[in-house]
1. In terms of FRET efficiency 1/(1 + (r/R0)^6) of positions 19 and 195 (r between Cβ atoms, R0 = 25 Å, to 0.05), which of structures 1, 2, 3 is highest?
2. Quick check: 1.8 is what I get for distance in nm of label points 7 Å out along Cα→Cβ at positions 155 and 179, calculated from one of 1, 2, 3. Which structure matches?
Structure 1
Amino acid sequence: MQIETKLPKVGTTIFTVMSQLALEHKAVNLGQGFPDFDPPPNLRDALARAMNEGRNQYAPMSGIPKLREQIALATERDYGRRVSADTEVTVTSGATEAIFAAIAATVHAGDEVIVLDPCYDCYEPAIALARAQTVHVPLRLPDFSVDWQRVRDEITPKTRLIIVNTPHNPSGAIFEQRDLDTLAEIATQHGLLVLSDEVYEHIVFDGAQHMSVLRKPELAERSLVVSSFGKTWHCTGWKVGYCVAPKLLTAEFRKVHQYLTFCTFQPAQWAFAEVMESDPQHVADLAPFYQSKRDRFRELLAGSKFKLPPVRGSYFQLADYSAIRDTDDLNFCEWLVREAGVAAIPVSAFYETAPEAKLIRFCFAKSDETLVAAAERLCKL
């Protein structure tokens, strides 16, 4: 049998590859982006309670009403955008599902979709499966800011959607108000839809404000905004996210969602609804919590040969290894696992065409013991 693949450029993800290498070499895994500590006790208790109360069958396709109502309240509280829990909020089986459903619902064969490199690796396969064309626009180095003039230059009559991500994975860069203003101007002028990946929305440092597209009405009216409970509540393995979008876009989004996963793990939905209502302080404390980890990790690596660019959001730290080895980033990461016993992710994995910069990505969403153990090994290089 011969199979003509629909995704000829896709193999096993770099995150799976590096995590497997970390297991084989018993390395400290700072590669894949997940915490190595548990979710809060009140969330775990709420999950157990929901299961014990019999909330174990199919949930409503769009999400349980109580959780959608809490999401709508949080959206208004955080971003000043009043949305309908019934027609503009959809609970999904992780942010990746939401991103896929958003692209499948809005992008047609022959359309063009602009992505900003480096970008998360699930964007382009979803675009390819929609039989559309991915247009890669590189971010400016060294600060990973958007070159909006270059974005304008890449827009054609076929451009349908632009995907943005703030706080940014892998760089930790964040949008400023001027970025929202310019994005709104471009999207309105050219009739573009916007898919905004905001899974690290509550992890923004040094007193900065998360610039969600929901803050700007002319953007919110043409955007699908994706968020992640897993990132916010330290439970990435639960795979629960959501999408906020205007009524017409949500209707199309749900057409895909209902045949993709139909619904999302019901006990977790009840648990998140409970803690969102009873424990708003968790979200308020998230940025200081991760800022202390960022600062601790940078302090631990101060004696190493790595150069550490600033991190303004997310839970990732880029590191320039040019003072250690003259090799490409994939080879360096493989060497790092074998020789130093630490796993990282090569930044080239987030690019169509990677620049010459010798950068790798560490995840600092780890316990202090893990960060200390990793830093001790990295400082010996």
Structure 2
Amino acid sequence: MIQLPLSKLSNVGTTIFSQMTQLANENEAINLSQGFPDFLPDSELLNHVDHFIKKGFNQYAPMPGMIALKEQIAAKIEHSHQAVYHPDSEITVTAGGTQAIFTTIASFIKKDDEVIIFEPAYDCYEPTVELFGGIVKRFEMKAPDYEIDWNAVKNLVTDKTRMIIINNPNNPAGKVLKENDILELIKIVKETPILILSDEVYENIVFDGKEHLSVCKYPELKERSIMVASFGKLFHVTGWKIGYCAAPENLTHEFRKVHQFNVFSVNTPIQLALAEYMKNPDHYHYLNQFFQEKRDFLRQGLSNTSFELLDCEGTYFQALRYDKISDKNDLDFARELTISHKVASVPFSSFYKNKRDEKVIRLCFAKKQETLERAIENLAKL
């Protein structure tokens, strides 16, 4: 029999998120692994969707997105970050944040281009770079504080460095970049052709009065950056798979060349519903406090356990170190936690290429109060 060729990602398996969710379902465990809310979005937003569907807005949207939504996105960015993007030529609506990331890499990374990422890293970065022939250079952030040594990052830069991918706030570590981090990044890319892909899908979930510092706030970075955001994280609708990217016109022009053949356009009635809903900024200004209350509830509930609670400055994920409980590797511990204690998590080693195991797992606290209460009750028994 003729051996048919394998895919270009033949060495890649199912994501850890899918694996742990399946294990949670099989064992009727509380699923704090995959990052999605278990509560309903605002009924007002749902009513807007229903309205536009029934009004007949059910055909293709323009390739870059509905202008009404892009105008609201531009207004949000200007209000939040004091940065101006032209709605028509510098903002593109995408089928979720991951598609925006994939399309950005597909647009700009060619064979042997080098891309710097920071681990622990969201799992779509590396395989997408490799899919297009790029080479990943990694800086490993380490527990418990996950700080960046910018001198070490500078040493990763060569004349082949094409892109640096940052994730701020960071999933899974929950760290937020500080002013000094941004200034060091500016120094590294100054007078180079290096692009910045800035994954900012958790931009509205930052705690304890800290400020989210978007790349677009800094002209030296804005001119070379593709900023990615997500309505799934903003409005508790991850299943709608809708996000956007904002970039200068010259970069957006190149991005859309690939976007048109990747998904072409995104769900029309939902775009219009989001545009209507975003006219009231109060619909997302409350998120910091909303999720901080959930974070604090989870942390308080686990404060008297043997888990070490690592800092959580942003996102809706809490990192826990369990080395006082078990000496198992983090994947085995996460499996045991799901099967025997009915709480599903994600092992941090899955966010490192070398499977770095520091006995840390990630819990998602974007859940209803009763869900968190049951999880705390189970975890407190360890």
Structure 3
Amino acid sequence: MKYFSAGFYYVRYSILGKIIAYTYKKFSLKVWLLSIFFIFMFFLNQLIHLFFRLIDEVFFFKFKQVKIKQPVFIIANPRSGTTYLHRLISMDDSRFAYTKFAHTFFMTSSFTKFANLVKWVNRHTGRWISKSLDKADEVFWGGWDDIHAMGFNKAEEDELVFAQMMMSIGVFIPFPYYDVIHSNKFLDKEPPHVRKNTMDFYESCVKRFMHAAGKDRTYLSKNVMSTGRFKSLLERFPDAKIIYIARHPYEALPSMTSMFSVMYGSIPDDDPARLAFAELGIQFYLYLAEMRKVIPPSQFIALKYDDLVDKPKETVLKVYEHFNWEVSEQFSRSLDTEERRQKNYQSHHDYSLEKYSLSKEYIYERLFDVFHEFGFEK
């Protein structure tokens, strides 16, 4: 459904209807309670978001004149280091504007201005607001620290914009229906009118954000789910730069399956909903290999996950050299600091392929070309 125009607001309610229908086909107290909470929060978010967008139309209408030039999109299979690379590059904030998690709830000029005002008040009042948000982060996202560190004030992907349209697999995190609802996995495979409406709304969100965040900077986004929107992004932003990170499929696929099914709780590891996440990961690898053939090398660079983890500064500088971006002294020092910190980091997770009924032979056969292109061991 379009509200006046897709650029103002767009929601694919048919997907929400399918989620509700599957939820109430059989009794599950946990899922029923989750669905009630989810639906309430979804419409509350929509109501507040519409309010901020109306304010934009009255007071910040010049966002429509903003041109999004050479935006940068960091994409990859989930669990491949995109968050880490995004937060490294976002330290170069004189060049890039990027969303923090709070921005993505209401990605508008008016909310961004409001967030900046709160930030100013926080600095001049003993930082009690940021301290309160840190405590809220612990309550809401503390359990995700070892999976995907989240926080209202952390640089974050803009996937919530797509979730608000019901065009994100993120809406299935509370609901184990991923294997039976398919129309929001790959935007590039959806009908033309759905792709256009989705990208109209997304572009409008980016313009509104950039109008308030800094029109003279470059929009920097990381979004693993945008691997399935590769073509749509390039059609809408033909001068975009794409940074891709390749992680060994034996590591990325079970990690992705574990992450996205973390809320499912008691369902078996070999449940079709869990296995469907692994299949999406395989499709992402294959689709990226296909899309690489259509983007000019000057707009695309591929990195390896292990290089990013072992040599973060060198990897970032490789990106800057490829795109002819200048490295400031301050940014270089920030990278040095982060590299020292990274040496002390150790992951506490060891994901098993067998847990999700996946085999190395099956993955290698499906992704033979990917293994050979990046030199992954069989």
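We did not get these values from a lab; they are worked out from the coordinates using the rules stated. It should be emphasised that the depicted structure is a prediction, and the values quoted were computed from it without experimental measurement. Cβ atoms are built from the backbone, for glycine too; each structure is taken alone.
1. On the way: 1: 0.40; 2: 0.20; 3: 0.70.
Checked 1, 2, 3; max of FRET efficiency 1/(1 + (r/R0)^6) of positions 19 and 195 (r between Cβ atoms, R0 = 25 Å, to 0.05) sits with 3.
2. 1
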